[in-house]
Structure 1
Amino acid sequence: MRAMNDVLMSWRAVVLLLCLVVLPARSCEVLVRWNDDPPYSFRTADGRLSGLNIELVEQTLARLGCRAQWRELPWARALVELEAGRLDLLPGGLRRPEREGFAHFVAQNVLSRNLVFVRQPDRARIGSARRLADLPPGLRLGVQIGVVYGPEYAQLLTQPSFRASLTQATSRRNLWQMLALGRVDAVLASEASARWELSQQGLGASIVATDLLLSDEPAFVLVSKRARDADWARRYQQANDALEADGTMARIVQKYFGP
C-alpha cells in the first residue's frame with residue numbers, strides 16, 4: 001500500500017512539474033495584430049510574415065522569452081479586440097486620449113509621417129494648404145476606417161461637414177485605385193506605406209504627396225490593459241529600448257525605410 005502511495009505521489013509531482021513548464025509557455029504566447037500594410041506588415045511570396053512591425057515585435061518578444069501569435073485584422077476591428085482583451089498587442093498606433101482607458105503605450109521611437117496624396121495634375125489645387133481646414137471646399141478625401149491621422153484630423157471628425165467629405169474604406173489599396181479613377185480627390189496615408197504600395201501598383205508617377213503634413217508623431221505599440229498589466233508593458237518597453245540601444249532597431253528600420 002505504501003509503495004502504491006509513493007507511486008501516486010511521484011505521478012503527482014510529475015504532473016505538477018509539467019504544469020509549471022506548460023503554463024508559462026502558454027502565458028507567453030502573445031496575440032498580436034497584423035494586416036497587409038507594407039512595409040510595416042505583409043506576406044512574402046513564400047507565405048512568411050515580414051515587415052518593420054513584424055520584426056520589431058518578434059525581436060522584442062524574444063527578449064522577454066515570448067513569441068507572437070499573429071491575427072490578421074483590419075485596424076478598426078483590432079481596436080475593438082484590444083479593448084476587449086482578446087488581443088494583446090496592436091503595433092503602429094498613435095497615442096490618442098480615447099485610447100488611454102484601454103491601452104498601455106510602448107514608445108517605438110519610429111516616426112510615422114502622415115501626408116495627403118493627390119493625382120499629379122491636381123497637386124496645384126492643394127496649393128499652399130498646410131492644414132486640412134485650408135483645403136478647397138468640396139474635396140473628397142479617402143481614408144481608412146478607424147484610422148486617426150493626426151490631431152487636426154481627430155478634431156475635425158467632430159464636424160458633420162468634414163465627416164461628409166470622407167470616403168472610408170478598410171483597405172488603402174482600394175483607396176489608391178479610387179484616387180486613380182477620380183472617385184476621390186485625395187487620400188490620407190502613411191508616407192512609407194504609400195511609397196511602397198504606389199510603386200507596387202505602378203502609380204508612383206501619377207499619384208504624389210503634397211506638402212500637407214498631418215502628423216509626424218512617433219508610433220506606439222498599444223498593449224491591452226485587460227490582457228496585460230502595467231508591469232508587463234513596462235518590461236516590454238525595456239526590451240524594446242534594448243533593441244534601440246544595441247542597434248538592432250536601426251538595422252531593421254533601415255531595411256524597410258532605407259538610410
Structure 2
Amino acid sequence: MSGHSKWSTIKHKKGAADAKRGQLFTKLAREIMVAARAGDPNPEMNFRLRLAVDNAKSLNMPKDNIDRAIARGSGVGDDSVVLEEISYEAYGPGGAGIIVQTLTDNKNRTAAEVRAKITRAGGNLAGAGAVSWNFENKGLITVEVTDGDPDDIALEIVDAGAEDVEVDGNVVQVTAPYEEFAQVKTSVEALTGIIVESGDVALVPTSLAPLDDKGAMQTLRLLDSLEELDDVSKVYSNGDFSDEVLEKYAAAE
C-alpha cells in the first residue's frame with residue numbers, strides 16, 4: 001500500500017473520533033451539498049452524491065443532517081448556499097507535492113488560510129499543473145473481511161473490475177478505474193463476508209517523492225493542519241511515508 005493510501009486510511013479511522021468536535025460533520029455536509037447541487041438530489045441517480053452520503057453514514061453522521069445537506073444543496077429552503085470548488089497545488093517542507101481541494105463561499109479567505117498554513121510549515125504554493133500532472137483520478141475502496149480468506153476475497157474483487165488490490169491482514173485496499181468506479185463499488189458491496197469501510201474518488205500519485213524521517217513528519221503535520229481548515233475538503237500528497245514514520249505519527253496524535 002502506498003504511503004499516501006496508508007495515511008488516508010489512518011485519517012478515515014480517526015475521523016469517527018473527530019466527529020465529536022462537529023467539524024467533520026460540517027465538512028461532510030458540504031460534500032453532500034455540492035454533490036446534490038451538481039446533479040440529481042436522489043443518491044440512487046447521482047453517484048457522486050451516493051459516495052458522499054455513504055461516507056457520511058460510515059462516519060456516523062445523523063440521517064437528519066444528511067437530509068438537510070441534500071436539501072440545502074438542492075436549493076430547497078431559505079438557508080440554501082452556493083459553494084465553489086477550488087484546488088491549490090503546493091510543495092511541502094520536504095519537497096513532496098501537495099494538492100488541497102476546498103469547498104468555499106469565500107475564496108479570498110480560503111486562499112489566505114491555505115497559503116498561511118503552507119508557508120508557516122516551510123512549504124510553498126505552486127502554479128496550476130505543477131503538481132497535479134503527477135496524479136490520476138481513481139476510485140478507492142477499503143474493505144474489511146469478516147468471513148473468509150482475504151486473498152480469496154481480493155481475487156473476487158479483481159474479477160469485479162478492480163485495477164489493483166492490496167491485502168493487509170483482514171483489510172483489502174481496492175483501486176478501481178475512475179470511469180468504472182460506480183460499477184466496481186456496487187459489485188464489491190454485493191460480496192458476502194465483507195464490510196465496506198470506505199469508498200471514494202481520490203487523486204492517486206503516479207510516482208512518490210522520497211522523504212527522510214524529518215521531512216515526512218513535517219509533511220504529515222502540514223497535511224493534518226490543512227485538513228483542519230473548515231473550507232478544506234480533501235488533501236493529497238505524493239510523499240513516500242514509511243510504515244515506521246506513519247506508526248510513529250499515528251501514536252503521537
Structure 3
Amino acid sequence: MTTLPSHVPTVAHSASGLEAHFFVRHLWLPVACVLLASALLMGVGGDQWIADVLYRMEGGHWLLKDHWFTSGVIHRVGKWLSTAAGVGVLVLAIVAWCRPRLKVLRWPLTYLAASVALSTSLVSMLKSWTAMDCPWDLSRYGGTQAMIGLFESRHGIAASGCFPAGHASAGYAWVALYFCALALRPAWRFAGLFIGLAAGLIFGVAQQLRGAHFLSHDLWSLAVCWVSALALYCVMLQRPRRVLGLMLLTGNAA
C-alpha cells in the first residue's frame with residue numbers, strides 16, 4: 001500500500017485554493033461583467049443609443065453597409081483569414097503529432113484548433129435558435145421590422161438570426177490563444193488575449209458600422225468564445241497537467 005508523503009495534503013489544499021482563484025478571475029468575474037453590460041445594453045437601451053449615433057453619423061442610412069472596406073475587406077477577407085489560420089493551426093497540430101521533437105506542442109495546438117472550431121460553431125448554432133433581427137432590419141434604421149427583444153415571442157415573424165454576432169466570433173474565437181500560451185509560455189498569455197480581442201473588435205465594429213449588429217451581439221459572441229476556450233482548456237490542458245503533478249507528488253509517475 002502506497003503512503004502519501006506528509007506534504008501532499010498541504011499541497012493539495014493550496015492547489016485547490018489556486019484553482020478557485022483561477023475560476024473567479026477567468027469565469028465568474030467575466031460572466032458578471034457580461035451580465036452587467038448586457039443589462040445596460042439590452043435592458044436600458046444602450047444598444048439602440050449606440051446604433052442611433054452610428055446611424056446619424058452615416059447620414060440616416062447605413063452608408064458603410066456595402067462599402068468595399070467594411071464589406072469586402074473586413075467581412076469577406078477577414079473571414080477567409082480566420083478560416084485559413086484555423087486550418088493552419090490544425091495542420092501544425094497534425095505535424096506536431098507526427099514529429100517527436102514537437103511533442104510539447106501537440107496538445108496546445110490541438111486545443112487551439114478545437115477551441116476555434118467549437119466557439120464559432122456554438123455561435124452559429126445560437127444564432128439559429130435566438131432568431132433576433134439585425135439593426136438594418138428594423139424600421140428604426142430604415143428596415144421593416146419592429147424591435148423584438150431576445151425573450152419576446154415573434155408570433156411567426158421571420159427573423160434574420162443576428163444574435164450572437166457570427167463574424168465577430170471569427171475574431172473572438174482566437175482568445176483561445178490566451179489559454180494556449182498559459183499552457184506553453186504563460187508570459188505570452190496577454191499577447192494572445194490581445195490578438196483575439198483585437199481581431200474580434202475589428203470584425204465587430206465593422207459590422208456595427210454596416211448595421212449588421214448591436215454591441216450586445218458582439219459582447220455575447222465574446223462571452224461564448226471565452227467560456228468555450230476556458231472549458232476546453234480545463235479538459236484538454238489544465239486537468240492532464242494537474243493529474244501529472246499529483247502523480248509526481250505521490251511517486252506514482254513512471
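Coordinate-derived values only; no laboratory data. None of the values given here were measured: they were computed from a predicted structure. Cβ atoms are built from the backbone, for glycine too; each structure is taken alone.
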note = Re Rg/Rh (Cα atoms, Kirkwood Rh): value 1.11 computed from one entry in 1, 2, 3; matching entry is structure 1
query = If distance in nm of label points 7 Å out along Cα→Cβ at positions 116 and 148 is computed to be 2.1, which of 1, 2, 3 is the source?
reply = 1
